[in-house]
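Undergrad: See the structures that follow.
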Structure 1
Amino acid sequence: MELASKAYDFADIDEFTEVAYQKGWTDGLPVLPPTEKKVTAMLDYIRRDPKEILGVIPPGEGVATIEKVAINAAMAGCLPEYLPVVITAVEAMLDPTFELMRVQCTTGGPCPLVIVSGPVVKKLGFNFGEGAFVGTGHRPNSAIGRAVRLVLWNIGLGRPGQMSHATMGHPGRYCYLVAERPPEEDNPWEPIHVTNGLKPEDSAVSMYPAGTHIQFNFGTGANTIENNLYVCQDVLTSLGQFQAAMQRLLVINPQAAHVFSSAGWDKTRFRDTLIKQSVRPVRDLKRTGGQSVTATWHWTKIADVNNDDQMVPCMIDEHHLQIMVAGGWAPPVSQCAAITSMHGEMVTKKIDWVWE
């Protein structure tokens, strides 16, 4: 197979590393050399035309071909069998619903979060337990998350101070991936890809435009259901993240999910109750000022600004509160994570691949 990308010769990996920094092929962390052997192995595995175009990555308008994506996956340390996951993630981000241009460039600095669910989680050996959001020695979590970041960096040119203008930036812009705990691994609730229209036997990638990542103490192990809901509601309705009714993602640990499940609460009931309860009065929202009025669901568009007592919803509908189960078994304080969105919305896409 003949590759179309320009080839370089280096004396050793040290020379490659220095050139990678000089040419801006990395966002600061070291990358591996994408040798012809590694890239060809990936392309042979995927059995798709290397010149096939997935789309144009903003803001640099780089053309994401299968070959270019494979090169960035090789730089991130991916194995060939990881490439279908990376490709699906790229395709999901290119869906207009995700609003990749704004996610890449906005001053808010959101970060695409890769959510992997379905049989692929165990097939490829993703970590879905303790330390679900961090490096735990599980290659697929870190390599695939890193590959997605490098695609946005090298093909999309989403680089701070150039075409990306994030005021603070997001620590997940090095690597941001979480795998959902499978049903057979003590997850009592419906998988996130099933909630979003796919079949249980499907493997999927959901790309979520993540803003703020908050770890909070749910207290499910030593509290009432009513108090658990109140704590969660308080986190979701934080005024600093409530200028608009944006999509939210809750990542619930298995202990918390089992506490609710044992009390007769499935994910739908849990979600719908939180949506109903997660409101704040107009008088509170006025304190946020008129910023971000271009947001689709800015609070001034869904409430009477002259009625201080009117309650403003934090989330518009069921699609705007996404829930998944991941992480380890927690002590009574029961840590979970709440992740706000910024600009676009989550896109879920089936991975069109079957692993032998």
Structure 2
Amino acid sequence: MSRVAHNLALSTQNEHLVIPSASNVHFSGEQLNESLLHLSAEERYAESGLEDLACTREAPSADTLLYRLKRLRSEDVHGMLIQANDRVLEELRKRGFFRRPVVAAIDLTDDPYYGEYNNRVRRSRRERGTNLFYTYASLHVVDDGRRVTISEIPVHQLDDHALIVERLISAAKARGIRICTLLIDRGFYSVDVMNKLDELGIRYLMPAIKNERIKRAIEDHHNGLIPNMVKFSIRNASEQQASFGLMVYPRKEAKETDPIHERYIVFATNMRYGQAFRLFPEIPDEYRKRWGIETGYRMQNQIKAKTTSTNYTVRLVYQMLSVIVYSVWILANMMLAIVLRIELRSPIIKLTQLKRVIRVRKEWPKRSP
């Protein structure tokens, strides 16, 4: 099954990621795609990874690979690799992966950038020696056994969060994926985002930011003055308003010595009281699914080539390729679960097994893994 996944990853990549070449080039686009898949599986830099690969078979140099990638337009790269991921999603859909509505999550991920500031990078809290990042917004399915990236889009400094959310939700709808609940990070806690989700008819759950008004509400609940869910509203600088239900949930690990507002978790939701009331006892477990995104990011980082290049197109290729290989890995597990006639609750095939197959088939193409 890992060999099937490898072949699907490579054929999908070759079909959609068209790397420009001339008739007299020594390495074809397909050979460059093979090298990219190898670097992704090995988590290697192009320089060292391709030098090592050249010890077992003919391989392009890092200069050749990067030069050819830099000739691509970033907008074209993103479109091509989204189409590649869509092909994998379609295979999952055929196997019933999206038959029922899903719990989905939206989050941002940052890729540290060490070059000069440009209009594609975002400033954020300093981390790993820089406060500049290439940023991506992702929509993931986070149900147990159904964790896959639906869409991923680049985010720039002035991009509007409500527009980002709308684009990701629209991507799910366009692929026939129904969202029953959207788990969303507190970074999207804003009037514009909440109103946009209401407009789209998406029920959401997100942590509320504990400002002074929220802290007073927590204290009122603690003192028995209000129930565990009340109507609440926030305004932005333009005096626009968003209304939602504020849910107050006690932390299990809270101590009596903790400040009152630290003893509770607060969520914003647009669910009706009856829906929220039924969900209320499960909220910590339900929201934990949101961290399925973090699991996905960790796994994708295990199949992502490394680079010190500041070139946006190169970074985008590496990022999106990790998404595709991750999706193929999920598909391989789904296919095996169907063969074994079991419900897929957690991966059967380890990611390391798929990586080994990619390594062996690239380094020794005639040897069976």
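Undergrad: When mean count of other Cβ atoms within 10 Å over residues 46-53 is computed for each of 1, 2, which one produces 18.1?
TA: On the way: 1: 13.8; 2: 18.1.
Derived from 2, not from the others.
Undergrad: For the read-out helix-only ellipticity at 222 nm (-39500 (n - 2.57) for each DSSP H run of 4 or more, over all residues; to 500), a value of -8500 was computed from one structure; give its label from 1, 2.
TA: Numbers: 1: -8500; 2: -14500.
Corresponding structure: 1.
Undergrad: Looking at structures 1, 2, which one was distance in nm of label points 7 Å out along Cα→Cβ at positions 22 and 246 calculated from, given that it came out as 4.0? Don't skip to the answer; put the middle values down first.
TA: On the way: 1: 4.0; 2: 6.7.
So the calculation was done on 1.
Undergrad: Now a separate question. Looking at distance in nm of label points 7 Å out along Cα→Cβ at positions 70 and 302, point out which structure of 1, 2 has the largest value.
TA: On the way: 1: 4.4; 2: 3.3.
Of structures 1, 2, the maximum of distance in nm of label points 7 Å out along Cα→Cβ at positions 70 and 302 occurs in 1.
Undergrad: Further question: Comparing distance in nm of label points 7 Å out along Cα→Cβ at positions 222 and 270 across structures 1, 2, which is largest? Numbers along the way, then the final one.
TA: Details: 1: 2.1; 2: 3.1.
By distance in nm of label points 7 Å out along Cα→Cβ at positions 222 and 270, the leading structure of 1, 2 is 2.
Undergrad: Between structures 1, 2, where is FRET efficiency 1/(1 + (r/R0)^6) of positions 198 and 326 (r between Cβ atoms, R0 = 25 Å, to 0.05) highest?
TA: On the way: 1: 0.90; 2: 0.20.
By FRET efficiency 1/(1 + (r/R0)^6) of positions 198 and 326 (r between Cβ atoms, R0 = 25 Å, to 0.05), the leading structure of 1, 2 is 1.
Undergrad: Here is a further query. For the read-out distance in nm of label points 7 Å out along Cα→Cβ at positions 278 and 318, a value of 1.5 was computed from one structure; give its label from 1, 2.
TA: On the way: 1: 1.5; 2: 4.7.
It must be structure 1, since only it matches.
Undergrad: Work out which structure the value -0.27, -0.36 belongs to, where log10 I(q)/I(0) by the Debye sum over Cα atoms at q = 0.06, 0.07 Å⁻¹ was derived from one of 1, 2. Display every interim value, and only then the final one.
TA: Values: 1: -0.23, -0.31; 2: -0.27, -0.36.
Working through the options, I get structure 2.
Computed from the coordinates by the stated procedures, all read-outs in this text should not be read as laboratory data. Quick caveat: nothing in here was measured; it's all calculated off a predicted structure. Cβ atoms are built from the backbone, for glycine too; each structure is taken alone.
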